[in-house]
Structure formats: C-alpha cells, structure tokens
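Some structures to go through are shown next.
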Structure I
Amino acid sequence: MSKKYPITVSSWTLGDQCSFEERVSAAKAAGFDGIGLRAETYVDALNEGLFDEDILAILAKYDIKVTEVEYIVQWAEANRSYEQKYKEQMCFHMCELFGVNHINCGLMENYSVEWTAQKLKELCHRAGKYTIGVEPMPYSGLPDVKKAWAVVKASGCDNAKLILDSWHYIRANQPIDLSVLEGIPAEKIVAIQLNDVQAHPYAKSILRDESMHDRMLPGKGYGDTAGFVKLVREKGVNPAVVGVEVISDEILALGVPAAAKANYDATAEVLNQAWPEVL
C-alpha cells in the first residue's frame, strides 16, 4: 500500500457480526485502502479458529492492510482491571503484528487535567514506540479538543497525540474554525475519522447512544464534514489514516458489503470536494 493517507474503514463501521474474511473482502471491494480493528474484533477472528498467520494471509489475499488499532479505555483509573491491562497489551501486540504505529484511545471517566495527564504519561511509557491517540468525545471525560489537548500537552510525551472525529467534533458544539486548533502543532494530530450527524442531537444523557447507533454517512447529514476536512487540511495535518467511522444500525442492516460500499462512496465524494489529493 503506497497511499500517504490510507482511507480506512474503522472497526465499528462494519459491526461485529461478520467473519474476518467477510470484513476484509467487503472493505477491499468497496475501495478502502485499509481496515481498522478493535481488540475485540481481533479476538473474534482468533475465536473463528484463525491464527495470526491466517489473519495475515487473508489480508495478503485481498491486498489490504490493517491501518488502525483500537481501543484502550479506563487508562486513568487508579486500579485498572486485569481485563483492561490485557486489552492494552493486546493492542500493543496488534500494532506489532500489523505494522500500525498508533492506537486510538478514549476516556469516559472525568478527572482533572493534572491527574489525567499523569496517567496518560504512564500509558505512553508503557506504549513505548507506539503513539497514543487521544480522542475527545462530548459525552466523555475528555469532551472537547480544549481539554484533550490540555491533557496531551501536560503529559509532556512525544508519543501522546490527538485523534479528531468529525461526529464528536460537531456534537461538542465546536465551530469549524482554525481557532479551535490554535496552539496545537499539526504533527500532534495523528489521525482523523469521518462521518456525519443527524439534524438534531439526542438528549445529553443518551448522546452516546446516538454515537453508537445513529451516525450518518460523511456529507449526507447535517454537519459540515467537508468543512471539517478542509479545516484539517488547512491546519497542515498529515494523518496516519483517514478513518471512516459511521456507526449506524440502519446502514449496517443493508449488509456488510453494501454498508462498506456506501461508506466509501460517501467519503470519496467528501474528499473529492475538500481534499482531492487524498484520493
């Protein structure tokens, strides 16, 4: 794969009910350069009876790569569970196996910037050569770019960076304006994810439900996805991947191949308008 910014179908976009080969074949047929895998999706592949060499063989068969690994959570807890420790180590293994250099991370729990930055520093130390991409989400402990960047900056770690998702960005009521990213070096944004929002947000108490079930295709909703892409381009960001994360029960009900194709086509339309060099 030679593309500088591989267009990647994120793990949740194709759900968790298909086989690994179905996921890979649908992504390739749709036009994607890469696929994303959550630790759970990787374990699902193992539970199909696949070994690492089988997984790599399927990727080679369809000439596509894993380009996105996720998702480390609860990393700011004082006492992390063994499940979370193991999931973290699984993400590190996946990066080594697939040649991915960054891991998507979120944090639902709300702590002070100082505490969170210290815990992020510890996570980055454990990650070693891999980049930890912190994703602000409006219903989380890092609800917007401002707090997420404050934590990343305070950690003082070269391998601590941000991931910007257009759904989260818009639902956090942040203007699509360079002022939001003021003071953030472009190289501190490791990746982006594209999608779109419904006309009206769910109630604040159930906003995460909208995020996990009712996103829209890039450019087909009521946010300015093209404007978001232009913002990232104008900032001078060189994303490791252009992720497409449309978590939608309605779209997935079309079937995995059709969902993959709809996601790629809508994304290509937005990129052709806002950043054609990516295509």
Structure II
Amino acid sequence: MVSISAEKINAIQAIFSRKKAVIGVIHCAPFPGAPKYNGKSINDIIERALRDADNYISGGVHGLIIENHGDIPFSKPEDIGPETSALMAVITDRIRTRFDVPLGINVLANAAIPALATALSGGADFVRVNQWANAYIANEGFIEGAAAKALRYRSLLRAEHIRVFADSHVKHGSHAIVADRSIKELTRDVDFFEADAVIATGQRTGDSATLSEIDEIRSATELPLLVGSGVTPENVGEILSRTQGVIVASALKVNGVWWNDVELARVKHFMEAARTVLEAE
C-alpha cells in the first residue's frame, strides 16, 4: 500500500498501551439547553456519567468516549453553545480523576472544535469526528468535513497531543453527493487530512458495519481501524480479528437500548467474548 500521509505513531498503541482496544461510550443525559433537558441538576448528570463509567471500567473495557448523546436533535457545529463544552469538560475531568483511563470526546453533531476544547480542558486523549473530510447529508442537514478548521484550532491550542479518530462513510445520513467515489477513496481522504485512526460504522446507532466494508476500509489505509457501531458479543471476535478496536455502547446497556444505563453483567459478558482475540495480541 502506498502511503498518502506522513508516517504516524500508532494511536491505539500510544493511547491504550495495547494493540487492540475496547472503548465504551458514555451517552450523557440531556444537558441544559437541549430540548429533552428536564431540569435535572448538574450533579445528577455528572453522577449518572460516573456510574456508567464505573460499570464499563469494572467490566474490563480499556477506555471511554464521552458523548452528548442526550442532546437530541443534535445541532450543527456552529449552533452549539459554550455550555456544552463546559459541562462535558467537567464530566471528563471527574471521570479522568476517578478512573485514570484513556478518554475520548465526541460532541454531536460533528463539532470538532468544541470537542477539542473539551478534550484539552478535561484531560482527554482523543476526539471522535464523524465527518472529517468531504461532506454528506446528515440528520442535521448538510455537514462539511471539519479537518481544516479543526487542525488549525488544535494548533492554536498547542494541543497536538490530542489525536483524531475519524469516521469513514459515517452513519445517520446520505452520501449521495460523493456517490461517484468509493469508500476506499473516501477513507484515503480521511488519512490524507491527518486523522490518527479511522472508524467504520453501520447505517444507524446499533447497526454494524459489514465485514466487506470493514475490509474495504482496511485496504485503503495503514491507520488503526475501529468499528464504531453494532458490535455485539456475537460478532466482536470476528470484528476485532480484522481491526484494532471497537467502540461499543448499545449492546452493554440495560435491554440493549442506548439510552438506558450501562449494565455491568453485559460488559463482563462482552469482554469475555472478546477475550480470545484480545489475548492473542
């Protein structure tokens, strides 16, 4: 494979000190200002995130992503207020202080600059950005790639240590405007625009990327590859055998529903299903 960007340090190895990682997602409760916010105290929002983090870490996952998933419907990046980054930074700092595990930030939707601000303030190691290069039509409307503005902002903050995990052919939207380009080409754009890892997803939260799509993305880049949706105890072994990590939430929640609490027994069962591949590193 011909490299199309400068050689990078393996982000999974650098952040998690291992070749393959299981990353749990904390879907935060709705924040003040979001339509579904019901007056819950800031402390209650933080405590729920801490409980989920505790169940994830007690169950054996290697790191966490903190996400404002309760803020449905998600705003475009330019419409997200400072209150979102402020609260996410507090939650991140509290989780980092209590658990001392690798942390990532995803501010929805596609809000790379608020995510970088949160990561720097809260002490996180990476951000997830769903549309890093090119563009697509998401639930929120037209979403442009964030790379150019985000990397300049990261340089302004002197925060180059915060790595970028970027989706290829991201879920929750239509890619018709780039339909004349293959997933392989779109993945190489993500690599060329200086992402540190690539994420494959299905069509929606809880839907898995197909094995053929995972293999196509894998063939396009030497960057670490993760699968970011639809990973279950039944498919985690096969997926991890092809990738360097998985990002998981729904399968580890009560009744397998993303808005419920993380269930410790489900986390332990999932990690047991992944154990053979993880121990083969």
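Quick look at the numbers
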read-out	value
Distance in nm of label points 7 Å out along Cα→Cβ at positions 102 and 222 - highest-scoring structure of I, II	I
Given 0.30 for FRET efficiency 1/(1 + (r/R0)^6) of positions 54 and 270 (r between Cβ atoms, R0 = 30 Å, to 0.05), calculated: source structure among I, II	I
Comparison of I, II by distance in nm of label points 7 Å out along Cα→Cβ at positions 70 and 126 - largest value held by	II
For 2.0 (distance in nm of label points 7 Å out along Cα→Cβ at positions 14 and 46, calculated) the corresponding structure among I, II	I
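Rule-based calculations on the coordinates, nothing more; no lab input. Model, not experiment: these values are computed from the prediction. Cβ atoms are built from the backbone, for glycine too; each structure is taken alone.
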